[in-house]
1. Compare mean count of other Cβ atoms within 10 Å over residues 182-189 across structures P, Q and report the one with the greatest value.
2. Thinking only about distance in nm of label points 7 Å out along Cα→Cβ at positions 62 and 294, which of P, Q has the largest value?
3. Work out which structure the value 1.7 belongs to, where distance in nm of label points 7 Å out along Cα→Cβ at positions 6 and 302 was derived from one of P, Q.
4. If you rank structures P, Q by distance in nm of label points 7 Å out along Cα→Cβ at positions 78 and 214, which sits at the top with the largest value?
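Only the coordinates and a few stated rules stand behind these numbers; no lab work does. The model shown is predicted, which means the values in this text are computed figures rather than measured ones. Cβ atoms are built from the backbone, for glycine too; each structure is taken alone.
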Structure P
Amino acid sequence: MPGPDVHILSAASALPGPAVDNAALARRFGMDALWEQWVDVFIGTKTRHLAVDLESGEIRSSLTDLAEEAGGKALAAAGLGPKDVDAVVLGTATPDRLMPATVNMVADRLGIDGVRTFQLQSGCSGAVQALDVARQIVLSGNGRRVLVLGGDVIARFYDLTVDLRKAAPAELVSFVLFGDAAGAAVVSADPAPGSAVVRSLFTRLVGRGREPGAVLEWFGPVDRHADRPAATEDYKAIEAHVPPMTEEVLHELLDATGWKETDVDLLLPPQLSGRMTRLITERLALPGALDISCVDDAGNCGNAIVFLQIERALATLEAEQRAVGISIESSKWIKAGFALEGAGRKAAP
């Protein structure tokens, strides 16, 4: 017999500062118009939000700041307060510190105490891993409402003094690909108007024998002056591996739910870049499915991106409509996906 349902009641996001377009990046790093055109054509992302002020180098928002904002919005949208939360889970590749854990700093700010907290260190699929942990907490009966957070502040890894005209491609692409953000969702044992039931969800490591596709370094007192870049991206490897892996995730979700391709109303595809997302959506070719994407405007904001997509999906998902979400983590290659079914909108006042 099928087990109890798990529901996503709400989702919310937080973006730092004004949008930064490709022209602003070109001006800041002294790049010419041809470079700006290259970003438009080969990356396809138009704008992103950065937690670092490009002119002063000042960090304007921490991950704790952004996750607090997103978490507070998600709880308010679900009609819940801090005492209603049984656990908090955060997925991130860029915690503010090694200790204390960022998840605990966020919980403290939101007034949440006396509950389980978990922080998962992962690339963008960490958002789905965090949802998976929340789902298991609910299914096990160890909590009825879990606040799930995901986000990254990648701009603080930028070297604002670097001459991008001399940078290697693996370093250069990071400056245009990523944005900063946090997102949140409330996972519950109980449905509510406007919620979605989780019909399937999985994450799976598939990186055995594969070189990392993305690297973020940590530097300590001993190696802080190392000459290796803080962030690199093997974009060619990602272009080669992500599209077929995305197809594999879609087919696994359809098999798990018993849905046909024509049953899918909303598609939440991987959000690596504007160009890559469009290519993947065309490759999946789901007839009649609405593409829920935000990478063109928000950039690839790591563990926040899935929550930005779910936030948009919940705003349009009607009763019995179906959505599939796919996330591929390229640092050591993780496939992740989830399937949602709408519970219905809130009644009109």
Structure Q
Amino acid sequence: MPCNDVRIRSTGIALPGEPVDNARLARAFGLDQIWEQWIDAFVGTRSRYLATDLSTGERFSSLADLAATAAGRALAAAEVGPGDVDLIVMATATPDMLMPATVNVVADTLGINDVPTFQIQSGCTGALQALEVASRFLATGSRTVLALGGDTCAKHLDTRADLAGVPPAQLVNLLLFGDAAAAVVLGTSEQPGLADVRRVTTRLTGLGREAGQTLEWYGLADRDGRRPPASENYKAIEEAVPRMAGEILTEMLAELGWSSADFDYLLPPQLSGRMTDRIVEQLDVPAAQPVSCVTETGNTGNALPFLQLDRALAIMQPGDRALGIAVESSKWIKGGFAFERV
């Protein structure tokens, strides 16, 4: 959808604990040096942040904790109080529990009440879906909207498990992902130096296609079942995501009326360090500087597009344009957004 008078007032991020490098991750799960080298060479992610202590298995930050921290930082940066927020929309694939919704726990922590709240259950494009919902509400009278994206995958890790015989489709989830939350305050008021959202698009394209990734939620009746908690068809993702990223870029440029030389920063999909490099190379937009963080943070799911947004805004000058791309591989959702520093 085209966005009129939707402005990014501020961002805020929250990363739990200290970065966990590949050597520490390999040691924690009893993986040998060959696995550590494999992560470096083929995944390309050097570190990630985990909300679970690998030595004890204890979770020290919930998703709600991280989201509230990120939101508080964004609200403070925008000089906005809890009573000024008209709407909260949050995207996550890994809520703390089924009920209450994590977004409502965050609202309670922030002291926000008597406003609409929405929680979007989605993978990596969820942050863009939250941005699209926020933009639609701003177009119909809301003045200040808080958009959140975050995931905490480490709570699904069993630090006591013997991973020697685990299939790669399950093991890859251990290597790729990290925990984080990020927040964006959106508004309609004109202020110097803000960034305008020019366009947001999300679209399901998975009709008849096998899921590229699954994440189970076990109930009491089946928690001892044999289904793996998480699995990933990494080969299908390697084949599909670069192609889909190119399709999104072409569609976004056509909708915006831009050429490949008309934007300054590219926010590519962030599955892994190696995959991101491959996608940037195939998109072939040398005039645009890539903005990436996956090698340091790991794949943080719904936090990633907003983490990239935070980094881009820190370096953009007046008149600079940026274009972001996200792909949700569980059921193949395309997503893109464009913004400009005015």
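1. Structure P gives the largest value of mean count of other Cβ atoms within 10 Å over residues 182-189 among P, Q.
2. Answer by largest value of distance in nm of label points 7 Å out along Cα→Cβ at positions 62 and 294: Q.
3. Label of the source structure: Q.
4. Largest one: structure Q.
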